[in-house]
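Bear in mind that the values in this text are calculations on the coordinates, not laboratory data. Bear in mind that the values here come from a model prediction, so they are computed numbers and not experimental data. Cβ atoms are built from the backbone, for glycine too; each structure is taken alone.
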Structure 1
Amino acid sequence: MKLLVVIVNYKTASLSLRAVASALPEVSRHGGRIAVVDNASGDDSPAVLRVGLAALGDAPVSLLLSERNGGFGAGNNLAIREALSGDDPPELIYLLNPDAVVQPGAIDTLVRFMDEHPAAGIAGSHIVNPDGTTHVSAFRFPSPLGEVEGALRLGLATRLLQRWSVWSLPCDRTEPVDWVSGASTMIRRELLESVGLFDENFFLYFEETDLCRRAAEAGWERWFVREATVVHEVAAATGIKDNKKPVPTYWFDSRRYYFLKQGGKPELWLANVGWLVVATAWRVRRRIQGKPAVDPPRQLRDFVRHAFGGTARRR
């Protein structure tokens, strides 16, 4: 089989069916199939998905029901493991968020890119918001200096640390990058066979960063492909749409685990202390200048509480 598309659903059945419909024409052209994983939604998602998928007739789409909500990586792993253990494992695995809509030609472009670039293990697409503006989907790997840069709000200092900025890639051309968003990502089977699947210790966030880091260490290229476009209602599937809500604890858990895994306690503490010192100084400056708050509620308090340790609070 050439291609497997995996869509992980969690209480977003209608969005998942829309994602299926957007991907199906190109999947069929490549002789592939789509696997929709319901990640123990606990609502009527399985029933809605069964009805919606049945309406597609004999389309190459299957529904898998997870017994637990183990997070983004675990949901994808469920479908990937089943496919890799079969008689005709896919050459490529395409991950698509349920709140994303594939634009015509996007999957074709990613498949062609992977065929033409055998050293590429992962290729992420250009992601746009519903209004057509670009949503950053290609990044540098997190680092202690990157955490300092992310907390800075000063032009000169930010420019000096730009090479460590996680977020500063322009996403305006096809190029090799450190890591790409998992919302629309093509992965080569051989990469997963060489470095393993998603680390399920990440519940949500940083799991694709970790996979790309392992791919880099194994010598695989990671690419951002500008010509493949997907529209993404960012965070419609997670409910984290803006800075009006507190940062969820599982984000801190994933961030902490990532730094511990990559560099141990020294790297975690450098990243935490660097961010904390700069973020605290910024807040003092903001209050002196009378500027409005722009960060999520309780961000500093939650950072102190959870960034160094704590217990995950899941959805």
Structure 2
Amino acid sequence: MLQVTVDTPLEWNLDNYYSRKQDLKFDELVKKFKVEYHAGGSTQNSIKVAQWMIQQPHKAATFFGCIGIDKFGEILKKKTAEVHVDAHYYEQNEQPTGTCAVCITDDNRSLVANLAAANCYKKEKHLDMEKNWMLVEKARVYYIAGFFLTVSPESVLKVACHASENNRIFTLNLSAPFISQFFKESLMKVMPYVDILFGNETEAATFAREQGFETEDIKEIARKTQALPKVNSKRQRIVIFTQGRDDTIMATGSEVTAFPVLDQNQKEIVDTNGAGDAFVGGFLSQLVSDKPLTECIRAGHYAASVIIRRTGCTFPEKPDFH
């Protein structure tokens, strides 16, 4: 998905929530105003943050997605190349490239989203192709946002099974409460293959209700989620729940631990929308180097603290993480 950021006048009167029915205004703002383009979408945000944290080598992170054959698709390819992500898109002409306009009026922001091609990924036309599957086979760590279960659950399951069979690390994000509610069957088909599960406190609470955990305590939810059936017994599942400014919770096979987030001047916070994606990106950047889980979480907290001080999921040229 391509993120378009623009300062808009107050008379646009956009509500502060995701809208899918403002295509006309979206076209208008691109023509009328100076806009900034960024590679966006939940998984792509995490992957580009991971690559930013890694720095070298370039293209350590590979991303699969779907775009239209159009100008926004070309811009998106350019933007992923600029952040050194190795993006391989399924290009189709049924739907245009997915876009999300971030419209900023004074201190408020509205997201005008048109998922379009983001919903059109086809396993048999992209993932199953030999040249693409070879890239999957080369990877050591896999990350997929739960959102993708609404698009191609068969793709998620294929990658998850491959990871489990080859003792690679498969990671998944709960992404949003509606995934646990309305895509429960697809989610629970994949869950036995999940080595690391990410989510926030709201997603965790919904998942717990849907699973009948009968608790609202986030540490207990993490513990029960960690103990769900798992195929690859060589790796114990790790469950990580973020809670905004409150402690991040991690459950392993032996314990549940709380990690304080970094102290943040509230006046410096500009946009918290990409914080969860950034946390995952930071975490993965250290995981691929076999760093301890405590370091992975520290990197996640650092990445999130950088992103919330900027508009959209953007970052300076280089990280300052030591």
Structure 3
Amino acid sequence: MNPGEGRADGIDLRLLRYFLTLAEELHFTRAAQRLFVSQPALSNQIQRLERAVGVPLFARSARGVALTAAGHGFLPYAQQALAALKAGLAAAAPQPPALRVDVLDAELSLPREVLKRLRAAHHGLQLTVTAEGSVSQRRRILAGDLDAGFCGLGAPAGEALTVQPIATEPVDLIVATGHRLARDGGVALSEAANEVFYLPHDALAPEWREFVLNECRRAGFEPALYPMTTASAASALDLVAEGECVTLSLRSTALPEGTERLRLVPGLTYPWAMVRHRDRGGDAALGWLIEAASTVGPAYAGS
């Protein structure tokens, strides 16, 4: 055979697989078994490949099979060609929808319930969840690293972002067990005017912080603030249990031992929202997320 007579258009994926398997096994019977073909069929396909290439790729003898010099030269290119073809097929295949969502704090109930319903309705959705806070959300959405984030309705948007209301949830005053305000029938927020309030850091949830401060001011006082912040709502509630401070909390938040939930009279509600890029309004996965949130909202509004 003359190498100049080889024809690349006579080589297909199956021939490359046969060549690579035989090159690994160097034994026709074992290679045929791996490929689930008969030994004569494998031999015929290898001969077909050699005709297409124009040179023998294997030396056959009574002692077995070995790669020729041409076979050794062909081997790495066959491996690259097969890998490239597989990569191309994978790239061309339809990709499952994906969504990257930030939930503010992993302890918050409403985002967890929304994502639970989203996964139940769309099993093929690839969901990546973080809990980095609303300031980080805006930066990551603008950078293209995040698709949506749970936040409060007061979160600043800017020209490129949209903040969409999704639900409201009652807010309660949380105090240590046996606190002077603990009683049946509810409590006015103004009665906590002399208490030290815990508020999260501005970088985590500035809209929640602003909500609490504004409600205290509407109740007629400027709250004294606890001089430390924590990484999560759960850690903050531990401080309340120790009698260090009081705090306002969403009604769905699970409370640790040593705390009591006091209903406020008149009641307060917190406006939940979702932030996303303004240009992503037609994204199907984001639409599914908003739809899931809409099914959760009524239950939390009356919790």
Quiz prompt | Among 1, 2, 3, structure where FRET efficiency 1/(1 + (r/R0)^6) of positions 44 and 116 (r between Cβ atoms, R0 = 41 Å, to 0.05) as derived comes to 0.15 | solution = 3
Quiz item: For which of 1, 2, 3 does Rg/Rh (Cα atoms, Kirkwood Rh), calculated from the coordinates, equal 0.95?
Solution: 2
